Structure I
Amino acid sequence: MRGMGRKKREYTREQYEEAMRLLQQGLSPYKVAKMLGIPESTVYMWKKGGISPAARWKPRPTKELAYVSGALAGDGCVTAVTVRGEGRIRYRIILRVKDYEFAYEFSKCMATILNKPIIKRPKIVQGLWDVTYDHKAFYMWYKSIYGKYDRLREYVERDGETVRAFLRGIFNAEGSYYRHRRPHRRGYEERITLTNTDLTLIRYVQHLLLRYFSIPSRLTSYRPKRYRRWYTLVISRRASIRKFFEQIGFTIRRRQREQW
């Protein structure tokens with residue numbers, strides 16, 4: 001039969017809002033469709049009050065969303081999976097980590113964001129705690145802002161609490177705390193690090209630390225053979241490390257500093 005198997009095109013909430021903005025300025029559906037690359041019939045349907053993309057859920061700048069955004073920037077991912085035998089697509093938000101505290105905190109935040117029951121006991125996949133939520137609207141939103149930190153800023157930098165939550169999320173995902181006895185010297189050497197291949201992300205985190213918490217840091221990089229370059233943010237001053245643990249901290253217990 002004609003049309004069988006044709007994949008239905010999806011549109012983001014941002015595309016819908018931009019189309020409505022242009023329509024409100026007096027542009028015709030034909031012109032808006034040409035400008036945005038969307039079928040005129042779709043724009044006309046939106047104008048007449050048809051169902052808009054992701055209409056049932058809209059992101060709001062909360063500390064839970066900021067935490068999840070930080071975690072996804074590190075260890076998580078969003079993906080669209082076709083279910084075998086059903087022919088339908090599931091839009092999944094996934095986090096797989098080895099620390100239960102991290103998995104539980106992520107699950108609690110996702111449940112709050114999506115107004116869903118919390119997954120209290122994540123399943124174990126390949127030795128890792130697996131937290132998976134299905135939600136098309138969240139998937140569409142996150143894909144539309146992924147890697148676009150100028151757009152992510154409105155959800156992260158609403159206030160100090162959202163900034164703190166974002167930083168805790170990404171440091172739980174990609175951060176580490178090291179404390180080693182200095183050879184042939186008194187005392188310990190310690191530092192907090194954050195490593196990622198996305199230099200723009202690392203610089204954004206560096207900016208947030210300095211602007212909102214007055215925590216300076218430095219950047220280093222290295223490139224293993226046949227791999228992409230890795231960038232590392234380093235916090236090494238004792239006063240800055242103390243401030244990090246007092247004002248941001250890790251959810252993961254093994255990364256918390258035991259005593260000062």
Structure II
Amino acid sequence: SKAEAVRKSIVAVIGDGLASIRPGSAEAARLKEVLIAQKMWSQYLEVGIGPDAEIFTKSQPMSAVGPGAEIGVHPQSEWSNPEPEIVLAVGANGRIAGATLGNDVNLRDFEGRSALLLGKVKDNNASCAIGPFIRLFDDAFNLDDVRRCDLALSVEGLDWFALEGKSSMAKISRDPADLVAQAIGPNHQYPDGMVLFLGTMFAPTQDRGAPGQGFTHHLGDIVTISTPKLGALVNRVNRSDKIAPWTFGAGELIRSLAARARG
């Protein structure tokens with residue numbers, strides 16, 4: 001078959017260790033040449049094994065929602081999904097302080113239309129959920145635990161639909177420390193620090209409606225992302241325009257602090 005022929009041509013270049021290809025390495029560059037020749041290269045493979053990671057802004061400071069809150073899906077989207085991820089808490093100096101869970105709510109139909117729509121795909125009202133807490137690194141929990149972490153995901157719908165999935169950090173192509181270094185440093189600063197989503201291996205394929213139509217969120221879905229060392233992040237799906245709008249930004253924070261200082 002064509003797929004087997006492509007695999008043999010890849011193995012001839014880099015050997016059997018396809019899963020061990022280090023992004024940005026000489027082996028990755030040779031693999032890219034093979035896939036381009038086979039007309040199988042894509043922008044997703046570029047950020048997966050190329051030298052530069054896909055780094056983008058998911059939400060503004062204080063716009064994320066926490067456990068128990070509603071998460072927002074754009075009302076024009078007909079194909080959306082949860083993305084269970086580990087999230088790192090990173091200081092302004094680039095030091096990783098701890099980790100938590102996150103749901104990088106995604107609009108697959110918008111993304112499929114154009115990669116230039118990434119802002120609308122990813123950043124909508126209540127489309128970023130983080131929690132239930134940040135576990136600080138210490139002798140009992142550190143970045144190596146994150147590297148080995150397995151996430152479980154479940155979706156329970158009002159229509160009795162149920163989906164279960166998982167994502168393994170061990171299979172993510174880029175190391176967490178490398179992602180942090182690409183996000184913050186001499187070329188880009190976060191003076192107040194940042195929280196960084198690390199990506200996911202989960203992509204739902206289970207049909208929810210007609211055969212072959214795949215999965216999409218319905219209003220009222222309960223989404224649970226969990227792992228033993230970080231607890232569970234649970235949220236309910238709603239339309240982003242039906243959830244209370246985000247109003248508490250940097251300006252409101254300063255006014256609140258000033259009012260409290262005045263007594």
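Only the coordinates and a few stated rules stand behind these numbers; no lab work does. The model shown is predicted, which means the values in this text are computed figures rather than measured ones. Cβ atoms are built from the backbone, for glycine too; each structure is taken alone.
The table that follows gives values for the structure above.
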quantity	calculated
Structure with the greatest value (metric relative contact order in percent (Cα under 8 Å, 6 or more apart), set I, II)	II
Winner on FRET efficiency 1/(1 + (r/R0)^6) of positions 141 and 237 (r between Cβ atoms, R0 = 41 Å, to 0.05) once structures I, II are ranked, highest first	II
Among I, II, which structure scores highest (criterion: distance in nm of label points 7 Å out along Cα→Cβ at positions 85 and 189)	I
Identity of the structure behind 78, 44, 40 (criterion: Cα extents along the principal axes in Å, calculated), options I, II	I
Structure (I, II) behind the derived value 0.25 of FRET efficiency 1/(1 + (r/R0)^6) of positions 45 and 221 (r between Cβ atoms, R0 = 25 Å, to 0.05)	II
Which entry (I, II) yields the derived value -13500 for helix-only ellipticity at 222 nm (-39500 (n - 2.57) for each DSSP H run of 4 or more, over all residues; to 500)	I
Which entry (I, II) yields the derived value 1.13 for Rg/Rh (Cα atoms, Kirkwood Rh), for residues 109-156 alone	II
